[in-house]
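> Scrolling down, you'll hit the structures one after another.
Read-outs: derived from the displayed coordinates by stated rules, not from any lab. This is a predicted model, so every value here is computed, not measured. Cβ atoms are built from the backbone, for glycine too; each structure is taken alone.
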Structure P
Amino acid sequence: MPVLAQFAFASVDDNSLVAFCSSYNYDPAAQHCAFAVQRLDFEDSADTAVIESAVLFLNHLFRTFNLRKVFADIPECNMPAFGVLPDVFEIESTRRDYYWHAGRFWAEVTISTDRDVWQTFAASFYR
């Protein structure tokens, strides 16, 4: 499970940690890796900062490494957080009843984005 990068993101307001991002399962032959985002600040105001952290991290991965595609495994209950990035991620697979949370089973959804889609998104994001 080679790790490409791990970043901790802090708030510019008070230097409190907002998110931790990591890339793993790097496969140089297939030119892909997986990534994860761990939210560290649970204030409602941190939502935007966590999303921005993920965007900055993915931008770093695609700009720094020869990646064709990046994957993430997301609990179904967290999928709405990725809805703020429409048309950037596509669903690759779903494992039904994979996680137990809040009194029920949830699926694990594997999502991905590729270099071309990400570069188009990033160009519009940074305007």
Structure Q
Amino acid sequence: MTTPADKLPVAKLNLPKGFKISVYASGIPNARTLRMGDKGTLFVGNWQGNKVWAVTDGGKKKKVIYEGLDWPNGLAFKNGTLYIAEHTRISKAEGIEDHLDNPPKLVTIYDKLGQERPHGWRYLAI
């Protein structure tokens, strides 16, 4: 369930002096892993869903760029390529920020991660 941005308890958070907090984007269910692209796109993976989102224009625009995935929890971004760790595989999308309106087909680079559930969330760093 997604909490509407105006209902988030940001005022209750205790922040260090000089810090501030605000909602950058809302309406993405079960958002889990965030990765910033080289051109300012925020990529969002979700742990209970099957989608990867792209958030642009300072958080004002969001769209699903991949769906039908298996727990796309882990994301990494390097040199223009988005890497997605699903429950059983790791895939990549090269040049993704230049093709958000027509994302390239994912290329599987590893598919032997195993089937363990419920603690099968994958995290990725490059």
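> Rank structures P, Q by percent of Cα pairs over 26 Å apart and report only the one at the top, that is, the highest.
On the way: P: 21; Q: 25.
Biggest value here belongs to Q.
> Rank structures P, Q by FRET efficiency 1/(1 + (r/R0)^6) of positions 19 and 67 (r between Cβ atoms, R0 = 25 Å, to 0.05) and report only the one at the top, that is, the highest.
Numbers: P: 0.80; Q: 0.10.
The structure with the largest value is P.
> Turning to a different aspect of this structure: Could you figure out which one of P, Q the value 11.4 for Kirkwood radius over Cα pairs in Å, for residues 59-106 alone was computed from?
Considering all the candidates, the number was obtained from Q.
> Where is percent of Cα pairs over 22 Å apart, for residues 3-74 alone largest, in which of P, Q?
Working: P: 23; Q: 29.
Largest calculated value belongs to Q.
> Could you tell me which structure in P, Q was used to calculate helix-only ellipticity at 222 nm (-39500 (n - 2.57) for each DSSP H run of 4 or more, over all residues; to 500) as 0? List each step's numbers first, then the result.
Details: P: -8000; Q: 0.
Structure Q accounts for this read-out.
> Comparing P, Q, where is distance in nm of label points 7 Å out along Cα→Cβ at positions 11 and 99 highest? Before the final figure, lay out the partial values.
Numbers: P: 2.4; Q: 4.6.
Largest calculated value belongs to Q.
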